[in-house]
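These are the structures, in C-alpha cells.
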Structure I
C-alpha cells in the first residue's frame, strides 16, 4: 500500500544534493510525483516548498541535508492533509437531536454503495440506529444493489419505483427517521458522469430537500487524477464536506489522497481497506504520513 509514493520521497531524500544538483533533483521529483497520481498543482506546492526552504541555506553534509528534506516534506504534507475544519462524525451525530443526514456523492464503480454499508455497519456497532434512502432511481440495479448491501448489515432501505423523483425518496426517508426516532439517514445518489448537468441538478435538488449535515464524496484511490476531477466537480456544483477514499489496500501510488486534500481543503473521514464491511479505517493523518515518508 502506497509503496510507490514512499519510494519516490525516499529516493529524493537520499540523493546527494549540491546547489547545482538541486534543480535537477526537484524536476525529477516533480515527474515522479506526477507519475504517482499527484496532480500538477499539488506537485508544484511540494516542490516549491522545498525550493523556498533551501533559499539562502548552505547545503551541507549529506546527513543534515537528508534530515532537512525529510522535515520539509513532513511539514508540507502535513499542511496539505490538514483541512480547514475537522469532522468527528460520531461526535457530530451524538450531539444532534434530529436525524443526522449524510448524502453520498460519487460516480459508479468507486465503491460508493459498499462504503455506505460500511458506514452503516460502523454506526450500528457504535449504537446508532440507521435508515438508508435509495435516491439513485436512475438505475433499477442501483436500488437493488443498495438493498442487497443494507440487508447484509441489517439496515432498512426506503425506496420508490425506478425513475421516481430522487429527492422525494430522501424526503420520505428523513420523515420516516423522524417518526421512528432514528439517528442517521444515509442517502445514496446517482453516479453518472460528473460532466452530466442533469446529474448535478438532481443532486442539488436532493440536497435542497434533505438539507444534509454532511455531503461525503466517495472516490476510488486507484482512479488517480480522475478521482480528483470528480471531487472538484462535486465540490463546485454541490459542495462536499468530507471525503472517503476506497480501495486504498490496492493503491501503491497514493497521490489521489494528497491531491484531493490539497484541492478541496476538506477532511478525509475514512479509508476503505478491503471488501468486508468492517474494512473501513478512520483517517489518521500521522499514520498516513508515516506510510509515505521513510524515517531518516
Structure II
C-alpha cells in the first residue's frame, strides 16, 4: 500500500491569538496525518498538537525576510496584508516544506472536520491544486503540489511585485491567483477544456465546493437559502443541525466573526460582533480533555448543545 501524500499547511499569524484558538488547535490535533506550520509572535497556545510547528518571530522580522526572499519592498502596516502573499508561501518556506508532497495555505477562523475524508488518496494523486470552492481559489484552505511549477505559480500573477508591495489588502490569494489557474472561468466548458490541454496551470486542478462558509451569498448544499446555525465537532468529525449525519470538511465562520464580507441581506451586523465573550464555559477548563463542542451564533459551548 502506498503511503498517503504528506501535507503541510502554512499559517503566519501575528498580534494575539483569537478567543477560539484552542478549539482550532483541537481540530488540527484530530488530523494527525496533516501538519501545520505557524509563524507567529503570539506564543504557544494551551493546546499544542504534535502535528503543529511554531516558529516564533516578530512581524517586523518576518516582513523583512519576505522582502529579501522576494526582492521586493514588503512593508505592510497590518498583518492582514499577509493574506495577499499566501500564493508565495511555498516559495518563502521551501526549507520547511521540502519533505512534503503538498503545501497549503489557510486561515484560523475555521474548525476542521476529518480532512482526509475529503482529501482522499485518489484526489491527491490526480491533482496539483485543490480548492474548496468550485469557481475560485479558496483563501481559507488551498493545497498545491510541491513542485517547481506550483511553488513559482504566484509569479504568473500580473504585476505581482507591485501588488505585494501595495500596503492595502487586495484579496490577491483568491481573485488574482485564481486567474493563473482559471483565466477564462466564465467561458463555455468545452473551451475551458481546450485551454487546459495547452496550459500546465489548467490541468489536474480540483475545484469543488465544500460548503464551508456560512452566510455566503449562495444556497446551501441542500439547495436551501437558510444556512446551518448549530455546528457540532465530535472527536474530529464535523456536522450541523441542518444536514443530519452528513460530515463537512471544515466550518469557516468568518461571517459570524465580522461583517466585512457579510452579505447586506443578513442585516449588516455579524452575530459575534457585540458579544462580550465567545467562550461559554468555565475558564479553568483543561482544553486538552475536550472531546466535543458546539459552535453557533452565540459562540462556543462544550459538549453538544442547541443553545441559541
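Okay, here's what the table says:
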item: Mean count of other Cβ atoms within 10 Å over residues 223-230 - highest-scoring structure of I, II; result: I
item: If helix-only ellipticity at 222 nm (-39500 (n - 2.57) for each DSSP H run of 4 or more, over all residues; to 500) is computed and equals -16500, the structure in I, II; result: I
item: Structure with the greatest value (metric distance in nm of label points 7 Å out along Cα→Cβ at positions 55 and 183, set I, II); result: I
item: Structure responsible for 27, with relative contact order in percent (Cα under 8 Å, 6 or more apart) calculated and labels I, II on offer; result: I
item: Ranking I, II by distance in nm of label points 7 Å out along Cα→Cβ at positions 159 and 175, the structure that comes out highest; result: I
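Throughout, read-outs are computed from the coordinates displayed, never taken from laboratory work. Note that the structure is a prediction, hence the values are computed from the model and not measured. Cβ atoms are built from the backbone, for glycine too; each structure is taken alone.
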